[in-house]
Structure 1
Amino acid sequence: MLRSRIIPVLLMHQKGLVKTVNFKEGKYVGDPLNAVKIFNEQESDELMLLDIDASAENREPDYKLIENIASECRMPLCYGGGIKKLEQAERILQLGVEKVSLSSIVFDSPQIVTELAERVGSQSVVVCLDIKKRLLGSKYDCYTINAKNKQKVNSLEFAKKIQELGAGEIVINSIDNDGMMKGYDLTMIRKFKDVLSIPVTAVGGAGSHDDLKQLIDSEKLIGAAAGSLFVFKGKYKAVLINYPSQSAKQSILSTD
C-alpha cells in the first residue's frame, strides 16, 4: 500500500556531503557513509543521494562509492547524477540501488525514460525536475546542471510527458526554496501534482517537522523530502545528521 514518505536528500560533492542554498554556496556537512549509518539507525523511510558534480563535470557516476553506500544502506536508496546511458543506470541498479534519478538527460533524450522503464520497471525510474518560478507571472521553468541551464519547455507539460514516457516517480525540486528552510512552495507543488497521477516527491524549503506535516496534510500521498532539515540543528545551523523519531514521524504522517 502506498503511503507518504519522509526522505532525506544528500548532495555529494567531491566524495563528501554538502548543503546548498538556491543551488549555490555548498557547505560541507560530512561523510556520506557516516550519514547513511545514522539514517539506518533512525529508520529513515528512504534516502536520495545526488552527485551534483557528475553531470556538471561531464563524467560518469562514481560506481565504487555508490556500491559502498548501497552496501551500507538498509533503506530504499535513490541515486542521481551523471546518468546519460541505459547501461549506466542498469549498472547502478545492479549495485543494490533501488531507484535511479534522471535529470538533464531527459531533456536531450527523453526516450531514455521509456527504454529504462521497459528494462528495469517504472518503479525504479525517477525523474528529478529542478524548478524555478519566473520573476513575472505565475509560471515555472525547468533548469539543469545545478540551475545553470534553462530548458525551453513548458514545465507542466513536460512533467506530463515524462509520466507518459513511463517514469514511476517525479521529484519536484524548488531552486528558489533550496536551503531557505522557510517552508515548501505548496502552490508550485500543487500545480504539478494536479497534472500527474504517478507518485510525486517534493524537495526544497523544509525547515521544521511542521513544514513536512503541512505538505503531507495539503497534498496527501506525497514524498516529503528535505536536505537542510536533516543535516542542521538549531538556529545557528550546527551540523547534526538527524531524522524524526518514530513517534514524531507518525504525527507528521497522520492526516486529519
Structure 2
Amino acid sequence: MPDTRPITAAGLRVAIIGAGAIGSALAAELDAGRIDGARLSGVGARGDTATHRFADLLDASDVVVEAAGHAALAAHGPATVAAGRQLVVLSVGALADDELRARVLAGPGRAHLVTGALGGIDALAALARAGGLHRVALRTTKPGPVLIRPWMPVALKADLRAGRPVVALSGTARQAAVAFPASANVAATLALATLGLDATEVEVRGGPRDQPVEHLVEADGPMGSYRFELRNRTTPENPRTSALVPWSAVVLLERLAADVMVRSAR
C-alpha cells in the first residue's frame, strides 16, 4: 500500500543513495537549505545494501534519490516505489534491463528520470508522442581513459588510454547502456523519451584526456529536423560525470517540492 502520511511542514524529506560526486553535491544543497521545500533526511553510502539499513532510510523519507549506479538502482529502486515513495533515478542506463524497468515503473510510487547532461528532451519527447520522429541518433564523446571496459580488445583499450580519437561503440541505446554502465545514461534517457532502446542510434567516442563531455543529438521526422549539441565539463571528483548532472537533479527536486507545497495548500 502507498504511504499516505501527509508531508510535514518541514517539507519534502529527501534521502540520497550514494555519496559520490553527485550524491555529495545534492546532500550539500539540501543540508544547507538551498532547495526550497525540501530537506535532507539521510544519505546511504554506495555500499549500504543491508535491507534493514535501507528500510530505516526509506521510513524517514518521501523521496529517494538514486545516485550510486546500476546495482544500487536494482537493489533499492523497486522497494522505493513499492513503498509508495517517489524515486529519482540518475542511473537511467540501468533501465535498459526490461524487468528492472517494469518493476521501477510499477508503482504505487512514482519514478522520475533525471535528464542530466541532456538538453532538448522535452521537444523530442513531444515529437515522439505526436508520431513525428523517424530517426533519433546520439553521438557521445568523452575522455578516452574513462571509457575503458574489460570487454574491449587490447588495441581499443590502448587507443582510449592514449587519448586518441576512436569510436568505442556504434550501435543502439540498449547496447551502449549495457556496454558503458557508468557513461551511457544520456543514451538511455534519450531513447526512453523517444524511439526506444532498440531504435535509437548511439555512437560512443573517446578523445583526449582533457576532452569535455560532448553530446550531439540529431532527430528527423515529418515535422522537421533537429540538432542539439552540448559540451559539458566533468566534475573534479569523477571524469565520467558531467558537472551539470547534480544541478539537473536539484531542479527536479525543486519541482517535486513545489508540487507538494501546492497540493498541501489546497
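Each of structures 1, 2 was scored by volume of the Cα convex hull per residue in Å³; the highest score is held by 2.
Hey, FRET efficiency 1/(1 + (r/R0)^6) of positions 87 and 167 (r between Cβ atoms, R0 = 25 Å, to 0.05) derived from one of 1, 2 reads 0.15; which structure? Traced to structure 2. Source structure of the calculated read-out (mean count of other Cβ atoms within 10 Å over residues 71-78, 17.5) within 1, 2: 1.
Each of 1, 2 could give FRET efficiency 1/(1 + (r/R0)^6) of positions 159 and 199 (r between Cβ atoms, R0 = 30 Å, to 0.05), but the derived value 0.55 comes from 2.
Out of 1, 2, which one gives 0.40 for FRET efficiency 1/(1 + (r/R0)^6) of positions 151 and 247 (r between Cβ atoms, R0 = 30 Å, to 0.05) as computed from the coordinates? Value 0.40 for FRET efficiency 1/(1 + (r/R0)^6) of positions 151 and 247 (r between Cβ atoms, R0 = 30 Å, to 0.05) corresponds to 2 out of 1, 2. Computing mean count of other Cβ atoms within 10 Å over residues 111-118 across structures 1, 2 gives 21.9 for structure 2.
Every read-out reported here was derived from the displayed coordinates using simple, explicitly stated rules and does not represent laboratory data. Here the structure is a predicted model, which means the values were calculated and not measured. Cβ atoms are built from the backbone, for glycine too; each structure is taken alone.
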